[in-house]
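Please treat every number below as a calculation from the coordinates, not as lab data. Quantities reported herein were computed from a predicted structural model and do not represent experimental measurements. Cβ atoms are built from the backbone, for glycine too; each structure is taken alone.
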Structure P
Amino acid sequence: MERRAERSTERRAERNADRRTERSTERSAKRSAEWSVEGSAERNAERNVEARRSDPPLKVLGLYWQTSFWSLGPRKGVSSFFLAPQSFARFGHEIHISAPRGKGQPALEEDEGMLIHRYRGAIRFDSNARHPLPVRLTSRLLRYLYYIIIGTWNGIRLGRQIKPDIVIGYHYHSAAAASLAARILGVPNITRLFGTQLSLIMRSRLRRLAAFIQIIGLRAPASYIIMHDDGSEGDIVAKQLGVPPKKLCFWRDGYEPAMYRPGESTAQLRRSLQIPQDHVVLFCVGRLTVDKRMERLVEVMPAVLREEPAVTLMLVGDGVDRPMIERTIGALRLEGNVRLTGAVSRDELPKYFNVGDIFVGVSDRTNANLPPIEAMSCAKTLVLLNTGGTRHLVDDGRTGILVDPGSWRTELPSVLVALIRDPERRDKLGRAGREKLLREIPTVEERQRMEVDLAIRAVREFRESESLRTVHRNA
């Protein structure tokens, strides 16, 4: 009787896990149901559960073009670049990363289950904006060709040692190298992309030419392409560039429910940042670069402070635009009402979200990337310029406020002042945003599971295809 009860409990647990996986896959495939070659998200979930039960652990070779997963220092910057490859280690698979070796880095390193193999020959891909465009394009092309050679060669060399089941090219720079390496190693490959900047430049031939690395990355042969649905409308760009819909997995990024939650104590952090207790805190999180346009928040602060002086603006992050933003703060005499925190580690970042009251996104490309999602998880009010696919994340007036990007200089201050004066509405919008997130956005664990399941599926399909070819050749 006890054994029968144990078996019944195990079967119920398996069924519950399967149902949770189906819900996660269905939710995340809502805007891109075409990712399946054969049908619906429900059937994919069933296949993925079966694959996890029957397939042995994968051996994955990942190609990465930079020396570190973190753009702003150890554990600082966009976490997705780290969490994507770490998915495989998390679920018991073996992953080896081939990446260039920076100054002071070891040739071999283990990081949360990933084995990182580094080779000499690291280069920088960012260009000096002061140089003429032809010089920048030539330099970018030469550096890209150099990486294709050295990245592919080292990937093949490592692949012959570890004998991977699949190769994954992380981001645009590595896509073509991963495709070449996989072809030579005789295994399938996946291209893993983290959004796109092409949506703003597709109408300009010259700017498309300058973005050749992204275009090559999207068109490089692959079994599947995983792209973040971060509001930059990558699905539209992929269609324009002829990417088959059945190959594109256009998935929203996941959030960490245990890290980003409302109600965390913030009194000590407020004191360390010298933010008065009676101030409403406007905030934004991200790199201080031209893409994020955070200087706009500084520029609207005088209009906000004329109406409501008890307000602090907190910009969390770092980047090349920081000196320019600091000069703007000084010119407008806002030193007492603006805080630049610098880069913050991933573990500490949730505290800064909870210090804030109103998250404000002002990018021209998208304001539906990961930071607004993390703000939603903390039940913070969202005020976002309605650019890119931001409207798919926020229901205007119900889960946040969308501002016309053409009139941000006048509309944004008035919207912010109205919310500063109405804490009840802020609370209502924040709670509604969190409820939407809990219904529609996958957790990081669910999102990582989807990546692993897709790789398992790609390997299985590749092997079935190879078996059929062998049968036909022998017939």
Structure Q
Amino acid sequence: MKIFTDNTSLKQPLVSFVLVDWSCRESFHTLHYLNHQNIPRDQYEIIWIEFFDHKANTIQKRLDEDRESGRPPSVDQWLALGFSSDLCHHKHLMYNIGITLARGRIVTFCDSDAMLKPTFAQTIIDSFDFDKKPDSNQSGIVLHCDEVRNIDKKFYPFNFPSFEEVLGEGCINWDGEKTTGLNHHEDDLHHRNYGACMSALKEDLVAIGGADEHPDFLGHICGPYEMTFRLINAGKQEVWHPKEFLFHTWHPGTDGEYDHMGPHDGHHMSSTALAARTTKRLLPLQENKALQTLRLTGEAPNSKYLIEQALNIDSSHWNLKSLQQLDQKRTVTAPIFKNIFIQFTERAIFSLKKHKSLKGLLRAIFYTSFFYTRNLIRQNTQIQANCKIFLDNLVAENSKEFVILGTGEVAEQLYFMAQKGPLQIKGVYDIHSEGSFHDLKISPLENLAGYSGKIVLGAHDDLENRVNLLKSLGIPPDRIIVLM
């Protein structure tokens, strides 16, 4: 690890902005916008964390200019973690370094190549209502700001367009007053940008163990929303600011197409993070050692000791080439065909009942069915990938077995894969213990009361009820696996 800058004169800022990089940033314009806010510079700090052993010349040039002109430094804490370039980056580890280093009462994780209005920092501080509760850290919220996105390539390389220009030609999610995500209430998860900007009290982030460093979050499929879901489980209220937004312009790799992708729901939302919403889990599956020290002791040893703790991790499974090879080994298997056939048949029967006119029926058969089938293939292929990652993680943990609850599409995939690997399906269980699943007898759910291994939900229907029943048997949330 290398520390390039540490502005020790900044003692008690109200908010700490954590910006992360993995030698991917071509433009550092976010630093320009953060250093042109309408509140005094000592009310907030800027932390820039680089994953690899790399020092950005652009940041160093800004700091040199700041020093010569007598301005406050553009970055208050700047460090490189020094990981080898053959590894896959881990944003959640960088988030935890940011939480550990943060001097502010509020910690904000935001897109490190976004445009921000001068009101951005003030809006975040005001949202936590410190004036009404000056001696309290119990604001009770986790705050998100949505992001306006423009895909017009005329802004690349970044050329400091006006906010009005970004809202113009090429903007894909603005309705005239706010983002379309804030107006979309049927599927907020996939229409709002949960990864763009999240703010929470440092005390609250420490209480939930910080960001989850489980291998599922390596690469592109990750984000601060993983902490949001667990903060909600801890009783915090999710709030989306109605007027403050980030603004993002196009650049190569915007959607992570060159990154490793862990398990997701087919729409790039982490299925491991989503599972926490169902199981109501509070703590990470893999907690950072520094955050664990802060959470359990309530003390803050010197930052150097904590950072050494935070970086005391096994990165032997993070090799990017190996992860990418696993990503490429995705094939359409027999269970995928079976699941697609069942789901398509159900949809076809529904369409025949719904469409009374010949025109509507023909549209459903020849147009809607094409897109529906394409989405089914994508979703079921992703379920297969998620199952593969789960089984690989079990093997890495030296586990020998697991059990399945429910007999849906996930169960089909796991059964097929387990036949070819070292892991054993110890049993199949369900609420109604009738019949068998392939060559395995279905046992009553109550029999899981004494089981100490991983329990995978094998179907996506009735998830919450099944999870609650498992909890009533004393099964802890971290042993309940939901593969979205």
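Here volume of the Cα convex hull per residue in Å³, for residues 285-444 alone is compared for structures P, Q. The highest value is that of Q. Which structure, out of P, Q, was distance in nm of label points 7 Å out along Cα→Cβ at positions 213 and 429 calculated from, if the result is 3.7? It traces back to P. Source structure of the calculated read-out (helix-only ellipticity at 222 nm (-39500 (n - 2.57) for each DSSP H run of 4 or more, over all residues; to 500), -10500) within P, Q: Q.
Structures P, Q were shown, and Rg and Dmax of the Cα atoms in Å at 24.0, 78 was computed from Q.
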